[in-house]
Structure I
Amino acid sequence: MASQGSEFYGFTNGFGPNTASPTQFNIDMNKYVSYVGWTTNFPAVRSQIIPSVSGGLDEYGNAKFAFDFTTHEVPIGTVQGPAWYTWIIMTGGTGGGIQQSIAYTTDGNPNSLTTLYMDSTIYNNTFTYTGTTIPVGTYRVYTTWASTPFRIDNSMTNIFFKGDTISF
């Protein structure tokens with residue numbers, strides 16, 4: 001990514017994307033998402049269902065709510081060692097709202113979720129993705145980055161995440 005003119009090399013490299021400049025945030029996030037090392041140097045980009053209506057249970061027995069992504073499992077060993085996790089969600093997927101919190105568990109039980117609040121300095125920015133890694137569109141970024149307790153080790157347990165709170 002450095003060769004492409006970005007100073008942001010991903011959330012594992014000590015600092016986040018430029019949130020002071022919307023233009024630079026857009027550049028940084030486009031380069032990050034388009035990184036060619038997904039699946040070879042880092043785990044593959046994963047996707048999850050975001051229902052547009054509330055009701056019923058997802059495949060793990062958790063309630064489905066409109067615009068909150070359903071329970072997502074990160075199987076043991078998907079990520080080697082402690083890591084921060086990042087969600088890049090199309091603004092239409094949240095109905096134009098903001099995913100203020102995401103629930104998670106590291107005990108392997110998809111029904112014992114704890115709320116984790118996302119960093120507003122990052123999610124208050126949007127970027128328009130123009131590459132081919134994910135669909136073209138406008139996105140917000142949500143991440144556990146910079147919070148040491150949420151640098152989660154996936155080597156010994158399945159981790160589960162689920163959309164928790166959307167604000168409009």
Structure II
Amino acid sequence: MVITIVEIGSALLFIFPAYCANAAPLIFGGGHPIDFGKIFLDGKPVFGKNKTFRGFFAGLVIGTFVGFVQNALFEYSILLGFMLSLGALVGGLIESFIKRRLNLPPGSSLPIADQLDFVAGAFLFSLPVSPPSLLTMLIIIVITPPTHFLTNLLANFLGIKRKGGGN
């Protein structure tokens with residue numbers, strides 16, 4: 001099977017709101033933690049200090065806006081852009097919850113999960129609106145880790161993100 005540039009482009013168009021929603025908290029985040037600094041039953045933070053209301057809602061607004069722009073340019077579903085963005089952010093929260101249970105501090109790395117948590121959430125939340133094809137999911141899963149790595153390098157270089165920073 002040969003995957004074409006059109007199929008790759010279509011997959012990237014599909015997931016782009018989630019990519020933007022996932023990146024937005026890095027730029028626009030900060031403020032009050034979404035877990036209010038509360039401790040879970042195991043004595044560890046629920047999500048940690050890096051998951052904030054401002055970051056979450058900035059991600060949701062930016063990702064949805066990207067879906068709106070894609071709708072104007074490509075007949076893309078605004079609702080899909082919203083659901084992908086929401087799913088990406090919820091996926092990030094779930095990964096943070098798991099990292100706290102594993103005693104990983106906020107900002108620490110959990111390879112593969114760091115790159116695909118938001119994608120899994122985006123896929124799940126897209127199902128009621130526009131389920132991606134298996135080929136689209138495969139392309140996104142293969143492309144996301146190197147894309148995530150390169151964007152993190154760029155963010156570190158520009159001073160937007162501390163090395164190892166994250167959730």
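A short reminder: the numbers here are calculations on the coordinates, not readings from a lab. None of these values were measured; they are calculated from a predicted model. Cβ atoms are built from the backbone, for glycine too; each structure is taken alone.
Table for the structure above
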{"read-out": "Test item: helix-only ellipticity at 222 nm (-39500 (n - 2.57) for each DSSP H run of 4 or more, over all residues; to 500) calculated as -2500, pick one of I, II", "value": "I"}
{"read-out": "Value 0.25, calculated as FRET efficiency 1/(1 + (r/R0)^6) of positions 10 and 42 (r between Cβ atoms, R0 = 35 Å, to 0.05), assigned to which of I, II", "value": "II"}
{"read-out": "Parent structure of the calculated result 2.6, given that distance in nm of label points 7 Å out along Cα→Cβ at positions 18 and 50 is the read-out and I, II the choices", "value": "I"}
{"read-out": "Among I, II, which structure scores highest (criterion: FRET efficiency 1/(1 + (r/R0)^6) of positions 58 and 130 (r between Cβ atoms, R0 = 35 Å, to 0.05))", "value": "II"}
{"read-out": "Structure with the greatest value (metric mean projected area of the Cα convex hull in nm², for residues 26-97 alone, set I, II)", "value": "I"}
{"read-out": "Winner on distance in nm of label points 7 Å out along Cα→Cβ at positions 90 and 122 once structures I, II are ranked, highest first", "value": "I"}
{"read-out": "Structures I, II, by mean count of other Cβ atoms within 10 Å over residues 114-121: label with the highest value", "value": "II"}
